[in-house]
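Novice: Structures incoming, each one as structure tokens.
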Structure 1
Amino acid sequence: MSKVVADISVSLDGFVAGPNDGPDNPLGDRGERLHEWVVTLASWREMHGLDGGATGPDSDLVEEVVQRAGAYVMGRRMFDCGEGPWGEKPPFRAPVFVVTREEREPLVKQGGTTFTFVTGGVGEAVERARRAAGDKDVAVAGGGQLIRGVLAAGLLDELQLHLVPVLLGGGVRLFEPAADAERVTETVEFETTRVIDSPSVTHLRLRPVRA
């Protein structure tokens with residue numbers, strides 16, 4: 001059955017990006033440390049049209065995530081930060097629905113990726129992604145604010161954290177006090193359904209459990 005799932009790398013102190021993040025510094029100061037575990041993997045390199053790379057449990061997990069995804073949902077901030085680095089052939093190779101307040105025509109890229117800009121909120125974006133994904137999963141690509149919004153709306157079936165053994169000391173938290181609609185930490189608990197360890201990262205698959 002199709003699920004709505006989110007995958008994101010996070011530091012030990014709960015940050016998904018370092019301080020001073022923005023279009024010219026997408027991951028913030030030292031934020032690239034959160035993704036060092038993935039960029040050398042064979043499955044990640046294949047997504048980006050590159051050869052070689054390391055194989056093993058980490059690479060197998062990334063391949064699994066990619067194969068499960070039939071459509072993506074992402075926040076406008078992530079799109080703005082990623083549009084330049086992704087270039088004309090983004091790694092998604094599937095429909096991507098961008099939650100935004102700005103109306104804009106769909107942006108068609110090479111390799112099967114089309115960015116559709118959705119102004120009706122998180123619920124509409126997820127529903128359109130469900131229809132596009134068919135029997136595959138809807139992958140919530142991030143950032144943290146969008147993941148909180150999907151979770152708060154009761155639409156998230158699975159959260160997979162890639163816990164990196166580093167302290168960033170500041171930046172963008174995955175969970176933090178915010179608007180009432182995003183206050184999810186007091187109302188949601190998680191059941192751990194899988195743990196995969198490696199020397200550089202620990203993968204935690206979690207299922208939201210609501211009373």
Structure 2
Amino acid sequence: MSARARLAVLISGSGSNLQALIDDSQHAEAPFEIALVISNRADAFGLERARRAGIPTQTLSHRGFETRAAYDAALAEVLRAQAPDLIALAGFMRILTPELVQSWQGRMLNIHPSLLPSYRGLHTHARVLEAGEPWHGATVHFVTAELDSGPAILQARVPVLADDDPDRLAARVLAQEHRIYPLAARWFAEGRLVLGSDGRAWLDDRPLDAPVIIDASA
């Protein structure tokens with residue numbers, strides 16, 4: 001890996017996690033740089049965030065592709081041309097085909113707004129409140145073919161408060177996402193984080209039988 005690992009970030013929306021990665025990459029000692037931002041939506045504000053930071057962007061709309069596999073084949077061509085060391089999914093609202101995931105096995109991260117393996121999928125904040133959970137949070141994990149099921153690396157936990165609604169809870173979780181995603185990217189770029197042949201995440205030459213936990217105040 002080069003002195004600074006090259007990231008490709010995939011987005012579909014506002015790109016707040018992308019901004020956290022951009023901000024971290026701009027520190028002089030940062031071990032990674034963002035080489036390309038790709039969106040499947042031309043109106044994604046994250047593209048503007050990237051342009052303001054001088055980062056190349058590309059829009060690859062999923063419209064016009066007859067199948068998910070056809071879209072992912074086109075996306076794979078874009079990624080191969082850039083040859084990033086790491087792909088970071090940051091609100092990319094597409095389910096990737098197993099073929100694309102396999103091509104980047106161990107070099108693709110995602111951040112999900114729940115304490116995985118609980119609450120995979122969408123609407124996690126409302127579901128956590130409906131269930132009366134005392135804790136919520138976010139998880140950075142390696143991407144595998146099964147949705148939101150790859151080995152967990154790092155989690156931030158926030159307490160669920162009595163007066164929370166989905167929006168208030170989501171805002172506090174998002175603030176923690178902005179902390180943990182750049183940290184996981186740094187670990188990977190520094191060679192400290194790998195996906196082992198045993199299917200587990202390894203950090204500092206030790207398998208993670210459970211993710212690293214950061215407890216956040218309310």
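Novice: Looking at structures 1, 2, which one was distance in nm of label points 7 Å out along Cα→Cβ at positions 60 and 100 calculated from, given that it came out as 0.6?
Specialist: The correct label is 2.
Novice: Given that distance in nm of label points 7 Å out along Cα→Cβ at positions 12 and 148, derived from a single structure, equals 1.3, which label among 1, 2 identifies that structure?
Specialist: Matching structure: 2.
Novice: Okay, moving on. Quick one: FRET efficiency 1/(1 + (r/R0)^6) of positions 108 and 132 (r between Cβ atoms, R0 = 41 Å, to 0.05) came out at 1.00 when computed from one of 1, 2, so which one is it? Let's see the in-between values first.
Specialist: Working: 1: 1.00; 2: 0.75.
Among 1, 2, the structure yielding 1.00 for FRET efficiency 1/(1 + (r/R0)^6) of positions 108 and 132 (r between Cβ atoms, R0 = 41 Å, to 0.05) is 1.
Novice: With relative contact order in percent (Cα under 8 Å, 6 or more apart) derived from the coordinates and found to be 28, which of 1, 2 does the value describe? List each step's numbers first, then the result.
Specialist: Values: 1: 28; 2: 18.
Here the read-out was taken from 1.
Novice: A follow-up question, please. With Rg/Rh (Cα atoms, Kirkwood Rh) derived from the coordinates and found to be 0.93, which of 1, 2 does the value describe?
Specialist: Details: 1: 0.93; 2: 0.95.
Comparing all candidates, it corresponds to 1.
Novice: From which structure (1, 2) was distance in nm of label points 7 Å out along Cα→Cβ at positions 52 and 140 calculated, if the value obtained is 2.3?
Specialist: Numbers: 1: 3.7; 2: 2.3.
The value was obtained from structure 2.
Novice: Identify the structure, out of 1, 2, from whose coordinates helix-only ellipticity at 222 nm (-39500 (n - 2.57) for each DSSP H run of 4 or more, over all residues; to 500) was calculated to give -10000. Could the numbers behind the result be given before it?
Specialist: Working: 1: -7000; 2: -10000.
Source structure for this number: 2.
Read-outs throughout are calculated quantities, based only on the coordinates presented, and are distinct from any laboratory measurement. Since this is a predicted model, take the numbers as computed values, not measurements. Cβ atoms are built from the backbone, for glycine too; each structure is taken alone.
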